[in-house]
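Before anything else, here is the set of structures, which you'll find just below.
Rule-based calculations on the coordinates, nothing more; no lab input. It should be emphasised that the depicted structure is a prediction, and the values quoted were computed from it without experimental measurement. Cβ atoms are built from the backbone, for glycine too; each structure is taken alone.
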Structure P
Amino acid sequence: MESASIEKINCLIIGSGPAGYTAAIYAARADMKPVMYQGLQPGGQLTITTEVENYPGYPNGTQGPEMMEDFKKQAERFGTDIRWGMVTSVDFSAQPYKVTVDEKHTVEANAIIISTGASAKWLGLPSEQKFNGFGVSACAVCDGFFFKGQDVAIVGAGDTAAEEASYLAKLCRKVYMLVRKGEMRASKAMQKRVENTANIEILYNHSTLEILGEQTVNGVKVLDSTTNQEKVLDVTGFFVAIGHEPNSQVFKPFLEMDENGYINTVPGSTRTNVEGVFACGDVQDHIYRQAVTAAGSGCMAALDAERYLAAKGIH
């Protein structure tokens, strides 16, 4: 009885965002009849971003949520079946692959494109979420430009934090780098770079207590654990660089990943270790993590899937 209720899909796209929607546009135009399940955050990380100024084709910039709505409409225009729903389990042990949505609806797919993205790790402060997009950001490359000539703080101790602090130092008047412990995790080369940048002040043994402001950020309250003293830094921007978490847990039993859970793809392609399963966007990219690179890899995934299905003689 169960097999009768299983829906058969030619090309399944798991997750939305720039990678998923671009894959959908290409797959739909190639008549692959893609079905997309949007996941927990339809539109992905860009829906919690306000201004997007670095995506080509928008000379005056655009709003993240509006941009994702445009991507979605374009995917729908070519016939993508876009659905609410979250993939809760998969079985890639035999073709066609089985995917369960919301723990109740099972589909079988000939080709699968994974574009589930990654989520920024946050400190977990209520004020951090309150000012997210209004002075608080998890992407210095995306948002640093808005703080030109201003004083900002960045929290983190790894290579990414050091890299983003260096990036901000080129734009901002002053960058406070908040490091919770007495040392950084970043490589020696990256540590040297921030230590030798005149307008970066590294505050070791400092943790963030609260982000202050009315409509936007105007300060951050920190605790110096060596003296147990609290102080307020006058900053207008607060950047969180404590890492990202790829949304890949559900695929762990079948797909090869790196130690942080990013899906491994064959260099120069979006192919995973499972034939007919492709990964694109931030779930497999921990280096660039930009909307434009995610969209590019979404295009690659659709082309890879199309060639795979053609070689198998599946239409």
Structure Q
Amino acid sequence: MDEIRFGRGVDIQLAREAVSECVESVCRNPDAMLLLTQLKNRDEYTSEHSMNVCIFSIALGRHLGMAVPELRNLGLSGLMHDMGKMKIPLEILNKPGRLTEEEMALMKSHAARGRDILMSSRSIYPGAIDVAHAHHENLDGTGYPRGLTDTQISPFTRIVAVVDTYDAVTSDRVYQAGRTHMEAIGILNKESGKRLDGELVMKFIECLGIYPAGSLVEMSNEEVALVIEVNPQQKLKPKVIMLLDPDKNPRPHRVVDLAKIDLDPSGQPYRIKAILKNGTYGLDIKRYYQQGLIQTAVL
């Protein structure tokens, strides 16, 4: 992205290698890769958002049964979808308040600018150009830049539009606090069949589960835990690592598989009560990742 910002081209081979690694990692351990999408960094939002959309797109494509060559092309499309934002001034990208009409028009131009950037790159997958240009088009024709409707929007663009929406609303920005997973699901369902492909929304929710990897959760006994692995057979019973005791004080870390019989200190089965936002009770998922706690637990 720095190469684009300074007027140079996209290193397509480097992007392909990164995407191939993502595909292989997701196929080996989708939960571990989904955890990486929780590591938000406000200062590098666009690049991290692009990687998150790449990862989520691959995960959804895998859930849909796509073959590896398709996953590579889909992942590349997700990674490249917001390249046009490199041509938008940072003071507009990161403006805390409402954009003026002129600023909004400039912001919306990132779709066409992304198309132009990718068209000037050699060996780019043509579908990635279409996704960059059309990922803000809506099924009901209310999107931009061309006002396309249902049948005019490609399958890869539909996938990226769903996961782009999810990651955008769950991310912290200078002008908004990230929503919880459940709030994001509500937004996706509201837009299902209008802006977004309803079947893909349903499949994406299936793919993530009710409690996706990387979610902070409060248990029925008031302890706080971090979801580290989804149970495909029992989506309400993921594997978690306990972080805080009922008084919200740090407790010895302990992995609990909710799909198995495991009792809390009072002898009652552990059960999830609510999803919490990252940062609740001073907990930062990124810090646990940096300490190696998450990798150790997943492995």
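Tell me which structure, out of P, Q, gives 17.6 once mean count of other Cβ atoms within 10 Å over residues 95-102 is calculated.
Working: P: 17.6; Q: 9.9.
Computed on structure P.
With respect to FRET efficiency 1/(1 + (r/R0)^6) of positions 71 and 271 (r between Cβ atoms, R0 = 35 Å, to 0.05), the largest value across structures P, Q is given by P.
Quick check on the output: -14000 is helix-only ellipticity at 222 nm (-39500 (n - 2.57) for each DSSP H run of 4 or more, over all residues; to 500), derived from one of P, Q. Which one produced it? Answer by label: Q.
Comparing percent of Cα pairs over 17 Å apart, for residues 103-158 alone across structures P, Q, the highest figure comes from P.
Here distance in nm of label points 7 Å out along Cα→Cβ at positions 23 and 255 has been calculated and equals 2.9, so which of P, Q was it run on? The read-out comes from structure Q.
Calculated for structures P, Q, mean count of other Cβ atoms within 10 Å over residues 15-22 is largest in P. Here volume of the Cα convex hull per residue in Å³ is compared for structures P, Q. The highest value is that of P. Once relative contact order in percent (Cα under 8 Å, 6 or more apart) is computed for every structure in P, Q, the highest value turns out to be that of P.
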